[in-house]
Structure 1
Amino acid sequence: MTLKFTTIQALVAILAFQTTANAGKTQQVSNWGDNPSRLPPMMVYTPDKIAEKPAIILGLHPCGGNGQQYYRMTSIPSYADRLGFIVLYPTSNSQNGMNCWDANTAKSLTHDGGGDSQGLAGMVKWALNTYNGDPSKVFAIGGSSGAMEANVLAATYPDVFNAAVSYSGVPAACWAGSPISTPFSSDLSCPLGKKASTYSAQQWGDLAKGCYPGYSGTRTRMMIVHGTSDTAVVISLLKAQLDQWSNVMGLSFSKNITNDPIMNWKKIEYGDGSKLIGYEVQGGGHIPPFQGDATMKFLGLM
């Protein structure tokens, strides 16, 4: 796993320099309120022209990264400039200094359990109040460890997040029972697909529902992207995530669409495609290239 983690670090370093000129401004915010796991200050991106009741997007970085790195890694800020939404870029300080999100402890895998997930939900609540945001348009987008945490947030705070987008993630609670949720964990049965080969859709669904016992409201919509050649978080985790959320939402597979949104991407639709979709990227590695239009359309912002 040392080689794999080095590869991930190299990818993060390359993507960190894929900057674009953005018209808005950034600021550091530390006093957003609820922060039981003591997350460091988040970076907030605000476009020059903010919508009357803006959407709020939480951008979640990979292992080894931080909020500023993820700000540079995708084109989300350019869409904020066009569409007027607010972007929050938090930074993890957990997992033995590796800056991976806590996707393994009972605290983070429980609604208001005192972990990273609670602090991240607190950031969103602060932003809704500060910018008069639209509570029906709160979204999480993440890559790798950030994608894993996006799944965790969908399970622990379905009352906060309308939709979540996972680029190379794992199902919610897949890491449960592991000492840490990083490539250096002594238990890699989650990212290497050992659990995916044995768990049923019902078992995955029960794990997600167990993160917020008794919740009976609307569930977080999910968009899940995964490359077939990913060696750090293997391709079987795409099906595992789709199994989990189709079970939670009570949806059935409907159809595949080839070369959507671009060549070598296969769209996997459940139901009418508005609540759950997957993308299998043929030959894609870890964290496939961000598809801004497809992502924003799924969120309902375009």
Structure 2
Amino acid sequence: MGRFEVLATGLKFPEGPIPMADGSVLFVEIARGTLSRLTRDGNVEIVAETGGGPNGAAIGPDGKVYVCNNGGFEWHDVNGALLPGLTPADYAGGSIQRVDLATGVVETLYTHCNGERLKGPNDIVFDAHGGFWFTDNGKRYARTEDVGAVYYALCDGSFISEQVYPRSHPNGIGMSPDGATLYVSETMSGRIWRYAVPQPGMALVPQGLLNAEALLYGAGGFELYDSLAVEAGGNICVAALATGGIRVISPEGETVEFVETGDPVTTNIAFGGPDMQTAYLTLSGVGHLIAMRWARPGLRLAFNG
């Protein structure tokens, strides 16, 4: 098991960590419906009440935080772990929100794409041009579920485009260091897909149901994939549910290492620190935010400073 420091406990299913230049860490608490902050002195404070189910989060070119809101879940205590369940009775759809860190004001940017409602936006990454990619994980019901997709949008609310459809529970999303490849993890299938990005906002999706060209990696056993981050050298670091840790995969699709955390609901990883070798992880089942020294530097995101 990797050695780590517990930074915060008692969180309500934390995800989407964003290490900030001032030493604080932003993150969402999905079950609490908030964008929260771990201050430099170790206190947790609420930045904004988003409602629904705030999931992935990222800093945009305007310094505001863009949040994928999945619309919420039913919640269950399973042997002391807080776990999401089916779509709740008060579900009103998913959305992309924007939060002003100075005021806590929450705006809704997108709820639909070409007349189709967003179901369960999950994770987000900005490109160097100021647009962002995000996954929609869909929503689960007692006997049915929505099909997921991958979208590209502009941060002024003027443009959104469905780029990858269908996908089965797409979750984590990230870009290669040169911005030419988009990586998407699928939760229930335990797969990582890669798509060429020839120009901003365009993903090249190979045609054909049996075409495996875009498949980078598939788990050999019962390993479910959540969010991901990319290292400066190009490796993909994906949070592995069930096995409880971070699986590091090369751009060629080979396992580099597996870093255990001890929590089977390990959901997110993000890089920060002066040398980008501090990894911030969310252990969502137990409600912890942790940090550990990473073997290699992470990729500095477009607008995180």
Item to check | Identity of the structure behind 0 (criterion: helix-only ellipticity at 222 nm (-39500 (n - 2.57) for each DSSP H run of 4 or more, over all residues; to 500), calculated), options 1, 2 | outcome: 2
Next on the checklist: Of the structures labelled 1, 2, one was used to calculate mean count of other Cβ atoms within 10 Å over residues 144-151, giving 19.4. Name it.
Outcome noted: 2
Item to check | If distance in nm of label points 7 Å out along Cα→Cβ at positions 72 and 152 is computed and equals 3.4, the structure in 1, 2 | outcome: 2
Checklist entry - Given structures 1, 2, which gives the highest value for FRET efficiency 1/(1 + (r/R0)^6) of positions 104 and 248 (r between Cβ atoms, R0 = 35 Å, to 0.05)? => result 1
Item to check | Label whose coordinates, when semi-axes √(5λ) of the Cα gyration tensor in Å, for residues 48-183 alone is calculated, return 24, 16, 11 (choices 1, 2) | outcome: 1
Item to check | Parent structure of the calculated result 0.95, given that FRET efficiency 1/(1 + (r/R0)^6) of positions 32 and 112 (r between Cβ atoms, R0 = 25 Å, to 0.05) is the read-out and 1, 2 the choices | outcome: 1
Checklist outcome for this item: If you rank structures 1, 2 by distance in nm of label points 7 Å out along Cα→Cβ at positions 160 and 280, the highest one is 1
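Since every read-out is calculated from the coordinates, none of them should be taken as a lab result. Keep in mind that what you see is a predicted model, and the values were worked out from it rather than measured. Cβ atoms are built from the backbone, for glycine too; each structure is taken alone.
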